[in-house]
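What follows is a set of structures for review.
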Structure 1
């Protein structure tokens with residue numbers, strides 16, 4: 001902590017952001033939701049200030065300190081869960097599967113569709129999350145899809161060149177048809193591919209809504225099941241479906257290197 005920040009009160013949302021709880025905006029959302037207490041009192045006023053040396057700040061009952069390092073973890077997301085931390089309709093959401101109370105301010109990096117499984121990153125580092133999702137960083141995300149039919153060499157070439165979607169041209173995506181001997185095949189076809197279906201592996205470096213499904217549909221192959229097995233250097237590892245794990249130091253360092261953030 002810098003000397004001037006130890007003796008000069010700062011806005012509460014800035015304190016939360018600097019402590020790695022969430023981005024500045026995410027910290028404001030935590031405050032307005034009544035989840036932040038200062039010296040035991042719920043504090044929702046965005047102009048509130050705290051003295052890091054004197055005041056006790058808690059989020060969801062967990063003490064927050066400036067020395068805390070940002071948290072990174074990966075969830076092996078099951079199908080049927082919304083990628084949101086709260087659903088007003090009470091539907092299952094990924095917040096139920098990760099340790100929110102242990103790591104206040106935890107939020108998902110990007111989204112997976114409700115029926116999509118696999119790698120879903122979470123962090124308390126708002127800056128890292130924004131950078132990881134920024135198109136300029138070209139962070140590779142690998143998916144495995146069970147699709148109708150079998151993509152031809154021409155279909156794969158179209159994906160590799162980049163195709164036009166209704167919201168503009170998609171960046172080139174490397175794709176290949178996977179065989180039953182491939183380790184990733186069972187992620188979407190554990191009992192083998194059904195008649196007139198195949199399994200495709202595809203790598204994207206951007207992240208538009210429903211992009212894998214839209215790109216494969218554009219070349220004539222509807223996605224029946226979808227699984228993300230890698231986000232940059234991160235895989236689910238030994239996590240069973242519905243479980244999470246903290247990233248290793250090596251994974252964290254590599255993610256922060258990709259986005260140009262120095263590790264704490």
Structure 2
């Protein structure tokens with residue numbers, strides 16, 4: 001089995017770190033699909049497009065980022081695709097590479113693996129995230145029928161699961177995909193599993209640094225984040241979007257053709273490959 005990477009990247013000074021880790025990424029993945037916002041500098045885009053096994057796609061609107069990355073990753077060979085927010089992935093590999101490599105193997109035995117955070121990694125986040133995500137995670141977990149941390153920006157899918165998501169979901173739902181994608185798969189008869197890791201601790205403190213921030217820098221950045229009321233308002237809006245998409249997905253009909261194709265095999269995609 002083999003795995004490709006789909007990732008959404010809003011550049012905030014991560015290029016040097018990415019280039020440093022590129023050989024590791026190229027060894028792990030059959031290809032890397034990166035979506036980038038429409039305001040991305042042309043010079044940066046050209047650098048990315050020249051890299052081996054890397055494909056960049058510029059979104060018409062940043063809310064399309066995750067969807068277009070997942071769609072582009074289907075063009076690479078492999079049985080599975082990992083979706084990961086770009087900045088979170090860089091930090092994970094820098095700080096806990098062995099754990100990341102282990103999870104790559106776990107992804108490839110599931111149709112959908114929701115990769116969440118341990119209590120220790122969650123504690124590194126600002127309270128504006130912790131308290132609002134507690135609500136959206138609780139609601140989505142109820143809809144999924146099992147407790148999950150759906151908001152860590154990292155999930156693994158079989159190729160068949162990705163095809164099903166793209167057939168039944170529209171672009172433009174931004175972070176609402178945290179609820180929409182796994183719930184769509186549940187409705188389609190796919191198995192959704194979860195796991196929690198240490199390496200998805202708070203990544204935003206790393207911005208414009210040459211290396212992942214240490215724990216003290218994380219704490220200071222988290223305190224600054226919480227001190228801004230606009231950040232709380234923003235995270236409330238994100239939680240609302242995730243909850244809303246969750247309920248909308250539950251009443252949405254899925255494509256019968258894709259659904260029947262999956263069910264006809266009687267096996268999960270990982271068993272078929």
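Since every read-out is calculated from the coordinates, none of them should be taken as a lab result. This is a predicted model, so every value here is computed, not measured. Cβ atoms are built from the backbone, for glycine too; each structure is taken alone.
One of 1, 2 was used to calculate distance in nm of label points 7 Å out along Cα→Cβ at positions 13 and 37, giving 1.6; which? Value 1.6 for distance in nm of label points 7 Å out along Cα→Cβ at positions 13 and 37 corresponds to 2 out of 1, 2. When helix-only ellipticity at 222 nm (-39500 (n - 2.57) for each DSSP H run of 4 or more, over all residues; to 500) is computed for each of 1, 2, the one that comes out at -16000 is 2. Looking at relative contact order in percent (Cα under 8 Å, 6 or more apart) over structures 1, 2, structure 2 comes out largest.
One of 1, 2 was used to compute distance in nm of label points 7 Å out along Cα→Cβ at positions 85 and 205, and the result was 3.1. Which label is that? The correct label is 1.
Assuming 14.4, 42 is Rg and Dmax of the Cα atoms in Å, for residues 213-252 alone as calculated from a single structure, say which of 1, 2 it is. The correct label is 1.
Here distance in nm of label points 7 Å out along Cα→Cβ at positions 77 and 109 is compared for structures 1, 2. The highest value is that of 2. Calculated for structures 1, 2, Rg/Rh (Cα atoms, Kirkwood Rh) is largest in 1.
One of 1, 2 was used to compute P(r) over Cα pairs in 10 Å bins from 0, in percent, for residues 149-244 alone, and the answer was 13, 35, 32, 18, 2. Which one was it? Clearly, the read-out refers to 2. A value of 0.00 for FRET efficiency 1/(1 + (r/R0)^6) of positions 45 and 221 (r between Cβ atoms, R0 = 25 Å, to 0.05), calculated from one of 1, 2, originates in structure 1.
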